[in-house]
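Taken together, the values in this text are just the output of simple stated rules run on the coordinates, not laboratory data. Fair warning: this is a prediction, and the values are worked out from it, not measured in the lab. Cβ atoms are built from the backbone, for glycine too; each structure is taken alone.
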Structure P
Amino acid sequence: MIQVTLPDASIREFPQAVTVAEVAASIGAGLAKAALGGKVNGQLVDTSYVIETNSALAIITAKDAEGLELIRHSAAHLLAYAVKELFPDAQVTIGPVIENGFFYDFSYKRPFTPEDLEAIEKRMTQLAAKDEVVTRRVLPRDEAVAHFKSIGEHYKAEIIASIPANEDVSLYREGAFEDLCRGPHVPSTGKLKFFKLMKLAGAYWRGDHRNEMLQRIYGTAWASKDELQQHLTQLEEAEKRDHRKLGKELDLFHIDDHAPGLVFWHPKGWTVWQGVEQYMRKVYQDNGYLEVKGPQIIDKTLWEKTGHWDKYRDNMFTTESEKREYALKPMNCPGHILIFKQGIKSYRDLPLRYGEFGQCHRNEPSGGLHGIMRVRGFTQDDGHIFCTEEQILKECVDYTTLLQKVYTDFGFKNIIYKVATRPEARIGLDESWDKAEHALMESLRASGCEFEIAPGDGAFYGPKIEYTLKDALGRQWQCGTMQVDFSMPERLDAEYVGEDGARHRPVMLHRAIVGSLERFIGILIEEHAGALPTWLAPVQVSVLNITEAQDDYCREIVKTLQNQGLRVQLDLRNEKITYKIREHSMQKVPYILVVGDKEKAAGAVAVRARGNKDLGVMSLDAFASQIASDITQKA
């Protein structure tokens, strides 16, 4: 008898080997119909998988996260099937699941067009409606290579040829299409109902720019019509909020081909930058940080000592002078240790907190660059705390409290906490890693924060807490971090004199709240759809005249408000007032002051708030009081 233990701990017995599908059918017809796969002893498998020994089984349906992964994985194969039906000469390469969807790369003699994309999606729908059974077979590697060569799929043959010769490979077939895949897949194409092809892009074969440029088709797939529609609506909203689009419309910044991955800040954008930087500088000052500044270029010997040259070399820009090799700093921490080492430090000096708006450079691949969200040159609100082991917990707790306030001031309420633990490639002793990971977890517990574990995602020198923001569209952005590092102070010989008179190693806490200022400003732009809160808006007030008769009064208003520290724009153009109001509204200015003869005579202003809100006529003092309140409250 074969015993199958279900998630509710109930046990079902079968006289012989049984498939996942048969177990589902034994439970009920509804479950049998809904089953997309199974999880046997923790391993995701097809519904056709045969259970031959006593096992634990969970039936996977569209309601499960794994079920959605099966749907997307199978949708990628359905896409390849449709392309081969419509374009028989196209060669298929790879088609993985990605966040919210899938893609598949193809080699074809001409570029696909948007019309092709529509035809492919229509053919996918037709193939799904045929409800063709998806079957699996296993071949020896060399036989599989020969098979794909025989049908002209040379990319597939190349992939299989890279697999060790003694291994078998699995193939999945649906109708006339067969593809190399580990699986698992949904039991039939009829399970794929809610999908849409999204866009075309280019991608080098195996990600190497020296290889052929392939054509990548992106798609999305969901378990229900409502989920698909919700996703498409969210994408439409995200497109409206795209920081690259808004950055151009609001004249904030641009990226130029002369400096790929680097940002040219325009006056308005730099005003936003300064707003973020000056706010964070005040955070430094109010929380015991000493601001420092390190050099951009440092001799490679330092990076060799820290381990960066060995572990991070490919991401570093290098240069040479007088037969010495240097690197542009990819991070600020080694420089802060060199500052710490100047002069003798006592236990009484600890914790010692350094902060720097440090510009860093990392050689990101061009395909990964994305507006100001992912760049090659960026500035961090970087901080390093030198402390004793006994001080780690309090410093981490205090830091989490501080970070929560900062995020609230910028308009973010939802924070996700993760502890990223030791990666395989790392430096330092396991004993130190144990202490560091324990301290981070205890600090979050002490702060009352629920957290997830991200196994293996720590930095090579230490574990970290990742603080992730959830924005207005439900998207997640990992910004803040707190890392405990026992290794770098050891490698760079940092010391302090303890209460016992002996020399000891400090612990180094790496921390950033907003992280990359460039990326954080991009997130802010998208979170607020370009309508930044009044305290951050590059122009806080626009003053508009109706006729020339109010010009001098408008200039007086501007001078008065500027003297109060406000960022004010004056518009005395000979244009209709409705045109000027519309133009400044499109620039998402928080307040527009309209001045006509009545306002001039009364020494007042007509106030319009962002969002086409008419606040009526008020004295300049009353308006100044209102906007000052907005700024103070970070409204």
Structure Q
Amino acid sequence: MSLITLTFPDGAQRQYDAGTTAAAVAQSIAPSLAKKAVAANFNGSDVDLDLPLLADGTLSIITRDSDAALPLIRHDAAHVMAEAVQKIFPGTQVTIGPSIENGFYYDFYREQPFTTDDLAAIEAEMKKIVERGASFTREVWSRKDAINFFKAKGEHFKVELIENLPGDEDIRIYKQGEWLDLCRGPHMPTTKHLGTAFKLMSVAGAYWRGDHTKAQLQRIYGTAWREQKELDAYLDMLKEAEARDHRKLGKELELFHQQEEAVGNVFWHPKGWVIWQQLENFIRGRLRQHGYHEVRTPQLIDRKLWEESGHWEKFGANMFTVTDSDKRELAIKPMNCPAHVQIFKQGIKSYRDLPLRLAEFGCCHRNEPSGALHGIMRVRAFTQDDAHIFCTPEQVTDEALKYCQLQFDVYRDLGFDKIGVKLSLRPDVRAGTDETWDKAENGLREALRLAKIEFTELPGEGAFYGPKVEFQLTDAIGRTWQCGTLQLDFVLPERLDATYIGEDGAKHRPVMLHRALLGSMERFIGILIEHYAGRFPLWLAPVQIVVATITEGASGYAQEVVKELRAAGLRAELDIRNEKINYKIREHSLQKIPIIAVIGAKEAEDKTLALRRLGSDAQEIVTFRDAIAVFQVEAKVPE
């Protein structure tokens, strides 16, 4: 029998008989490892433990307590849920059921809607299936047998799936006891490996294949984890996320509103606009420090430019268009990059002019589907803190390094300490040659390595014109948000004929770095609202200080204090209403005012303030002048 060589994560190599399984390999390494194993990763793909290994390759064993087991747990949960549904509701057709971030779902075809009580019954049946501990077994069927089987069961959606599979693809079936489903796999050894740390969350509508002209389905969402404490922590996080929802806080704190007459747009109220301006000025200050030139470009641009840039082919369906008086078709810009190239092209550029860094708080519009809109996180009109760096190939690494440092500094100053980095590589549909993509991808890899930034690679996730570095933030309750990006582009300068005169006197193409520190201003403010739960740091808070009186006799001093605070550049408000002080404190605390300065007869006489800070019952007595000095330091915009 021939031998195969397996390479393990630590670099060690061992030889085994061809056809050995990952389960046998785990047993040969350590019986304790075999006991914990639920699957394996062979040459970058997850496989069943009992799959015969027929060639050399890299192998790692997936244990149930590892992060790599979570997608398997969720995938198995989807299958167990589908079995439970068909057991309780005979005649229900199952369609597609993948694992997703934090959970899983399955789409079902059933004329009667599922109810909340149904979810509880399905969950109870799932636990019975888990307890039975049926083995997951893989079978390969002929296309004909699979089609006939599902036709006989009345599973018309499964029949369509099989008919649409490539002719040379195996028809894989996974059984769990008597129940089975069409599936690529892999699965854990038994349903008992799933455990009971799962919960069904909700029911939503869906369309078959995502097409609104096709059958309407019911999608049941669930979440599944390795153990109960993880599930409990996740459910607690969801409760906290609901309390922090930017749409709820935006209304309560009078920051913004949205309405049907302007779908996907935002009406910014005075307090919300203060946050916007503070954030924009913060970024603008950083841009000046790093040598950026701020520009402004048109909203309406002729379709011809979008065709030349390649954006029309890629994004045309999502552009808002109008026809002008000369019958030309114009598009409201969905992005700023082609317009910035037009600025670069004005006049002759020399290598001595590079790098040229052009920045814009550019308002863009995209015709997002109404079902995808979500508060101010996903809108149709948004502003990007966008910039494009035009540089020579030799300057790419240095510019990328500088940008990465700027990106990390900005996020830390905004209260985000945990930052993940992803390198998204060439997608299937892309502009440019493989040689161009090789240069672009290697350029970003080198910059990240020189910056000593840990990163993971995402094959197929790059932009259509180039690879990109994505910066992911972790917020106060553990959620991740993809925000800033750095994209390396050799394609757009070529398509739009951007050139500079090199040291040799000849024309050369600049390299174009697309970058956004925050991404969408609207979305990032939504993230900040939820991250801080509306309790903004003093420099961002719309109202920084409220001066509240206890007695009418303190009103004159309170007015003087507010006047001086405002003169010192602080956002202060006056509350001299004829209300009890406890009522005022409670009301302003609900509005998340960082500092409440209480003034009674004694404070007015002594020229002091009784300070209460948000979230604390403690009271601090300070002189008026000392308070202003402290507030000015605390309210300073990070530099």
**Complete:** Comparing P, Q on distance in nm of label points 7 Å out along Cα→Cβ at positions 49 and 97, the highest sits with Q
**Request:** Could you tell me which structure in P, Q was used to calculate FRET efficiency 1/(1 + (r/R0)^6) of positions 305 and 457 (r between Cβ atoms, R0 = 25 Å, to 0.05) as 0.50?
**Result:** P
**Asked** Can you tell which of P, Q yields 0.70 when FRET efficiency 1/(1 + (r/R0)^6) of positions 249 and 553 (r between Cβ atoms, R0 = 35 Å, to 0.05) is derived from it?
**Response** P
**Message:** Looking just at distance in nm of label points 7 Å out along Cα→Cβ at positions 137 and 473, which of the labels P, Q belongs to the structure with the highest value?
**Reply:** Q
